[in-house]
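Please treat every number below as a calculation from the coordinates, not as lab data. Please read these numbers as outputs of a predicted model, since none were measured by experiment. Cβ atoms are built from the backbone, for glycine too; each structure is taken alone.
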Structure I
Amino acid sequence: MNKPVVVITGATGATGQSASHAFARQGASLALLSQSSAKLEALIAKLNLPETRVLTHAADLRNPEQVASAARFVLTRFGRADILLHLVGGWTGGETIAATSPAELQTMLEQHVWTTFHLLRAFTPSMIANGWGRIIIVSSPVAAQPVANLGAYTAAKAAQESLILTLAQEVKNTRITANILQVRTIDAEGTGRGTSPDEIVAAMLYLCSDQAEKINGARIPLF
């Protein structure tokens, strides 16, 4: 699709900023979501896009009403949402399951599962109505291959991936795709250890192209 509307959550993080710049260079209109209005304004200044091509919205994506409000804001401004890049991160770990508190598990479920659930409910219907869409999350290989002392994070990422893979089956053959990029460590500082934001975004750009229309429900390793 030419000049899509791209919704980027966690837009002010390293990967979100890289994605914002990359899709802007391709002519996309951007809907940038984050919890920090100040950080969003700083990102807008760096992008230097005309007002007609960008909007920002501060929202807590764990809250279904705030997600629904954000979606209405995006759809009212642009009339559609073609691409959803869900880049909200965060993890807890370092303890055995026996030592992990219920609050830690709840935090991970809210951060990864509930944000994803709310966003899919808010944005997928418009993609279906328009007959085209791309949905991408960034996950971790531990979702499929758990390691010790990451029980809460692993459980949440596995559930998040299950939502995406289920949606992929629900939208099969509709020109909408839902895919997962698995990254072990994001190298935001350019140390050469891990996967850089630019490498992650390069995969996103391809998955959002018409040439990648047959890639749906995939776990793609970037590590």
Structure II
Amino acid sequence: MELLDGLTTRRSIRAFIGQPLPRDLIIMVLDAARWSPSWGNTQPWELVVVEGEKVKQLTQELVAAFAGKVPPNPDVPMLQTFPDDYKARYTACAAGLFGTMGIARDDKASRWAHMVKMTGAFGAPVIIYVIFNAELGEPYTMFDLGAFTYSICLGAHALGLGTCIEAQLARYPDLVRKHLNLPASHKVAVGIALGYPDPLAPANAFRTDREPLAKFVRWVA
């Protein structure tokens, strides 16, 4: 796959088939992603790859916490409000996704069921957790982790795999730390659902649009 083609065709996958992933494919993706740039080549990222039965155990507890409306306590705070332009894109994303799946705006039960599936990593056989040492702080660390996370997604896409970057998988970091045996000194940034996309799932047909360059690029000469 050509790089530019990969950049324009990658999308978030929200339904996976249950087929396990060969570990050599995961290693191939991560081995390429480790060349991602970072501030001063500090490489602040650490990963935990969750496979097999541990995925089921972890997601069952995450779903139970979410369904039980346990207050989330993410290590990386999630935005609750947005300026108008950003909010419009955010709400359009949700509306487009639910519309593609045939879920009406007032169908709260189906929307809730989708959130539960999201908390369960959409049935992905692998979750890659991106973590970092709390001593590093966040602004530039998060910038670097974002670059690394996207490299994983592009690498997976090039091999015919699908990914979904999920803040939802990091809503309950204490549960994640328990299952992954992480020290309290490490924060959970995000989870990446990884697997083979379900080609028949309506959710996987959805693709968000992007603003034209004229909207966000200024030229100075």
Structure III
Amino acid sequence: MDKYIDLGYAKLDLERGKRRGFSEAVFCECKTSEQLAGIFESFKAAGENIIGTRASEEQFNFLKQKFPEIKYSKEGRVLTLIQKEIKKIGEVAVCTGGTGDIPVAEEAALTAEFFGSNVKRYYDVGVAGIHRLFDKIDEIRKADVIIAVAGMEGALGGIITGLVDVPVIAVPTSVGYGSSFNGLSALLTMLNSCAEGMTVVNIDNGFNAGYSANRINQGINRRDN
């Protein structure tokens, strides 16, 4: 079997699953709809489940004509084409500081689900009304991994990390006014948190948070079972 498919404009890594445990994802932004169609067709022919991130509604409408079974989350901007059953284990909790953080959170949640994790969502539990977080904290603590998504000052990740005994992945978002510098202030808050055990990913990078949370979740539950 070939190690990759050479489409000229893309070289599709068919051995990603063997090396990393999970298949290659498709970053849709900056690709043409025609390029995506070629990529999806090749992965489909190889029998792969396919996930595409940062996809536009226009790209979805184009691909839907060629792949009627394709699904699209407008909020998370995620495309999925499922050919093989996904067996889900464990639990990942995805929390947001505010409603404006939900698009990034949905990218994280859908990614974790695609790669094999059960996901529970806890949205709008930020520090401006911290009682909302406290109302849900006992449920959140039951998760194997937690993703904390927040813009503005980005304090949610550190607060949650100080209240739980499981890994926390913090995602800064570009939500906020001018001095938030498109997410830089939230990123710096998370990087400088004194709450030990929190990992931080790039601004708005829900995909990496969901992927990493799933890897941790899979490792915990495979070890336990």
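When you work out distance in nm of label points 7 Å out along Cα→Cβ at positions 82 and 146 for each of the structures I, II, III, which one comes out largest? Largest calculated value belongs to I.
Each of the structures I, II, III was assessed by FRET efficiency 1/(1 + (r/R0)^6) of positions 26 and 154 (r between Cβ atoms, R0 = 30 Å, to 0.05); the largest value belongs to II.
Suppose you compute relative contact order in percent (Cα under 8 Å, 6 or more apart) for every structure in I, II, III: which one lands on 38? Considering all the candidates, the number was obtained from II.
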